[in-house]
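Below, each structure is written out as structure tokens.
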Structure P
Amino acid sequence: MPSLRPHGLRLLLLAGLLLAFGLRLHRLGAESLWYDETVSAYLAGQPIPDLIAHTARDIHPPGYYLLLHGWRLLTAPTLAHGLEFLYAWPSLCFGMLTLALIGAIAQRAGGPAAALLAIMLGALNPFQVMYSQEVRMYTLGSAAALLTWWAADAYLQHAVRPGPARRRAGLLALYVAAALAGLYTLYYFLFWLAVLVPLVTLALMRAPRPHQSRTVLRDWLLAQVALLAGWGPWLPIFLRQAIDPPVPPWRSPWATWREFATSAAEALAAPAAGQSPPAASPAWVWAALVLGVLAAFVVYTKKDNPREAAARWMLPALLLGPAALIFALSLALTPLYHVRYLVPYAALFPVIAALLIARLRARPWVAAGVTLLLAASSAVALTSFWRAPDLRADDHRAAVAMLARAWRPGDAILVNAGWVYPALAVYWPQTPAGPRDAAPPPITAFPRLSAFLQPAHPPDVAGTETPLAPVVIRAGSVDAPPTLGWGRADSDFYALSAADTLAALDTLAASYSRVWHYRLYDTVSDPTGVIRRDLAAHGPAFFSATLPGPGYLLLEGYPLDGPRPDLGPATGSATFGGSVRLRSAQAPTAVAAGSYLYVATVWDEIGDNATGARATSLRLYAHDGTLVAQADAPLLDPTAPEPRPQSLALPVPAATAPSAYFL
């Protein structure tokens, strides 16, 4: 690369950062949060003591959630005002910090030209772009990982060239702070430290100045003690979570070496293609690209240059070493691998690629070819990430909005798997989106299905005083080990035998008139379909919708045997068209603006001309005849048994003035 003036270099660096920001901003918050992200948003809304207690009985440390809690207080994301967009901003910001650290590490190892190349390649990197848009902790983990390496690498120089003790102490303090941030953010940060600490320790032991290096080595080891002390308060919790996980097994062991090879190719491809290599190109092609860059980097790095010589073996080790440990433990102990956990380590790939290209500057055509190949590969994978239908998130936003509109008093909501309830907590409308909108009643409780084994009336079990309010019932893991969730009553995960599941469903069916079955991951929590078969036994589903996304989210509605709630005084009967009769209707005498007005109706047939589609139209009028609100809905199937109850819902606009109205 031709030499650049400092002013021109700064402009190009700024252009690279702006490019990265634009790519990460593109479609930010355009999709629904998927399950893991709804957990982030749900925990961010909890009081801090509850948040920490919840993470202590889950599988992630609390650091990221505490950060998101503070961000939520600052920005107040809501369904009507940028929920997904605002919650994703911390990830975007840490993604940009990761990119700045990519440039800083490359500059220290290879100079300004390498820094510029690294920032450009990092800006386009699909793995980093993807997780800069996800409401999870991975870019925070990436930034913490690169910061620990940046501080440790600078500290290494004190073993070669003596420097001020204050600067050395400052670098160690920065290293410890960044490492603690990583450990309190992501447990997989341990694999990064398990490679970084021995590498730096070995380098210090081999330093050319014995007296100076002994002091530097001693302080480095003391920093590890300080790191362990800082993580000490959480260490017992981590050990219990690691030795006895409170969650169901998320991943299965590799059954064949072919499955292992597929995962290995995916892991090796991720630094270049992320999770979005085009379907037409197998993962091993991208894996070969990454391995080719690493091999060329090792071959073309100067061995006689101390800076390049250290990078020659340390950077590839930091990129591949943590992943190798994850694979080894997955083979030897328990499945730990998922490609998303490699995000913090993969952030070094743009650095390695940039150092290689900078080293090839004596062969400009080769350097240009490698640059174009990597940039084009990133562009192809990014296009796949943004456009491929199979990479879309499970659409909880649409599913819960659909459910909120369709819910009626007397309906139960059964979420299966039960631990998916944060999606409903996050996406259930709390307030009207605008002056012409309305919101359903808020969810009042999230009881376990096992609570319906109690003889008490279900509303009391649910902790609410009236069946008119929505209750989300969390199904258990059928016939799972009783130690699931450590057997705690406050865990999101719990076991319930098939017999107890059926008994609880019987109580549920006798207490509610309908049930909405919110299905996601139920093949994990209920692999034999106990709940699905029991609900289907009550009659065919009156509603079924499959939502887009890889989890096959399904919303179903089933009739049950329970009584319909009393909504208010009943009106007399009325006949329509000589073929259908409204036997009765119950409606409340008052309703708040911005809420739903629910009317319970009962219909029957009175003639033989019950053919063709028919609909109801529920309208609210002012006394001067002005139409205030209207909701149309199809009339129930005329072939259904009589009498046919049907609940109607009318959204009363939030801007409706207090007055007397009539239906």
Structure Q
Amino acid sequence: GLAHVGVLKVLEREGIHIDYIGGTSMGGLVGGLYAAGYSPDQLDEICNELDWSKLLSDEEERRDLPLQEKLNYDSYMLSLPMIGYKPGLPKGLKEGQLIVNVLNKLTWEVNDIKNFKDLPTPFFCVATNLETGDTVLLENGDLSMALRATMSIPSVFAPVVYNGKTVVDGMIVNNFPVDIMLTQGIDYVIGVDVGSELYKSDEIESVLDILDQISSFHQIKRYKDNIFLTDMYIKPDLTNIGVMSFGDINEIIKRGEDAAMASIKEIRQLAKDLGGKKKNTRLVKLNMSDTIFISRMEVSGLERVAYSMVVGRLDINLPGVNSVSSINAAIDRLYSSNFFKFINYKLIKVEEGYVLKINVEENSNSFFYVGGRYDTDLGASLLLDIELINKVFPGSRLDFNLKVGSNPSGGIRYIIDRGHNVGFGANIHYNSNSIKVYSLDFNSIDRSYFMSFSSMDMFLFSNYSNSNSFILGATLEYMNISTVVSPIPVNIDGIPYFNLFAEYLLDSYDNKYYPTKGNVFRIRPTFISEVNSPSVFYVNTEVSTVINFNDRFTLLPSAFLGVSWGGLTNTAYFYMLGGAGNNKFYNMRSFVGMPITASYSNNLLYSRVDLRYQLLPKHYIVLKANAALESDIFEKLFFESMFSYGGGIAYSLNSLIGPIELGVNVSNRLYTPKLFLSLGFYF
């Protein structure tokens, strides 16, 4: 559909004044933005700046998630809404939230125009009534929602309720609405056709091709009739460009220009007949850097979510000066809280500035998540998770999770999210791990134990932003250790620990597994007390960042320092080192080149550097190097400690089921190279 931009470029360049514009689906989107006042050159720039794959996938960015949600983001292979007490299927794959948000940003200066005939260029677009199958003419109301409705592809986007009617993409009934244009009193119609005839069976290669074919059955005769109603017919050659192809925007737009140039004689004759009229002065500025004064905010649709949570998540100046871009980003943050199914906003001009009107549809669904993974460190694991949203108190999440595998775990987590204000959380959790003690050459296991913790946390937290959080809390834990294999059995049942902790966390990574920008910094001091034993004080600090050399080479340095003072005979919280995967159990750190739980200490300094090379999209080669200092006595950590180093090379694929990695690793403590295989998201 972006080929329309190329045609508009030629028409405007040749002095054609467009009196009325209309379209369906992507044609409606391009036509609506042109009608709002954007020039073809501006549309070209907009099309190239937008991330179409992201917009059409409707996936929130990791950076917009609350920090508490980032911890579990990208941990699941499957996410389904709960209908009653059973997992169900969504009505449509995507709500189109990101598209609407972008459209609101692009059309805010004309959103007070409710009759589309009053836009800088009169406009209409077409949708399909989902209940009756009738044509729905969208020519008044909310412009951004009209544009969202006309491109609501069934089974890809959820239907839209527009002016009281439930509608989907207009291509089902009229993909080339020349007949509707003629009812507007137009004398001369230029038709730009980016549609296609019905596919041959060997041309259908994807689900979208099937949907496109099915949607064409009903309107194919009308489509062919409308071709003959045009006064000038322009048909861009879109060979090898699919329905949802946005890989080469410039090529698509150029094909539109080429098609218009093929009719240049007709275009120039028309311009001559019209006297070479020029396009009216455009209304909208492309950069959208304008700042406006928001005098107040009105939020409608709130039932279970607190107004204070909305204000906290938005974090804008109220009242005060804000940029349109910052408002748009604030809406993205609010949506990413997962408390809302859909959010729409408008900026309404008033005497003292603008009123920010936000309409929300709360997320009444709970969700069922499934995660699965395998690696050579721990074998296969399965994660089941049920998240209940707004079911207990407004603005709350109640989460039940169960992990099945060699290291089973489970828990219940409850959080009241108040945005940037202080929130409350509680957590009941069970965690376990197999502890292996190896021979010096790591060729055999001398002893093996099973350790588990049952804990209850209560904490307060404040998210200064989506990347910064401060947590203060207390934990009551019970530790159990049982012997699996050992010449001297060790069995400890129910040792209670009372812990006080604080934590500051910064996480601005754009991707959990393949970051291209951002930083991570975490510091967590913990005071641990046990009845009739000395108290222990631990401080864990870690930092990591991303350094891009170019589009293909990325350096990923990281470091960790864990130190302790006090009852050093207490080994319940020692630092464990080993394993090539990112499997974590309390103070466990992975170490390339050593088996999992290979080494233990009360103090640890660890550093790692990965050099990642992007071989192809989603395909990577990674060189890894790490080193560590270990000591049971803090004062000896830097001078009389155990020094380990190792490295490896791996191939990694960013797949739909999570990262797939195959590598080989070696270290100064395990000279024999070992293969490592990992499938799926970590959890």
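Coordinate-derived values only; no laboratory data. Just so it is clear, the structure is predicted and the values come from calculations on it, not from any experiment. Cβ atoms are built from the backbone, for glycine too; each structure is taken alone.
Okay, here's what the table says:
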item	result
Answer label among P, Q for the case where FRET efficiency 1/(1 + (r/R0)^6) of positions 234 and 474 (r between Cβ atoms, R0 = 41 Å, to 0.05), calculated from the coordinates, equals 0.95	P
Given 0.70 for FRET efficiency 1/(1 + (r/R0)^6) of positions 34 and 338 (r between Cβ atoms, R0 = 41 Å, to 0.05), calculated: source structure among P, Q	Q
Computed 3.1 for distance in nm of label points 7 Å out along Cα→Cβ at positions 346 and 554 - originating structure among P, Q	P
Structures P, Q, by Rg/Rh (Cα atoms, Kirkwood Rh), for residues 410-513 alone: label with the highest value	Q
Test item: helix-only ellipticity at 222 nm (-39500 (n - 2.57) for each DSSP H run of 4 or more, over all residues; to 500) calculated as -16000, pick one of P, Q	P
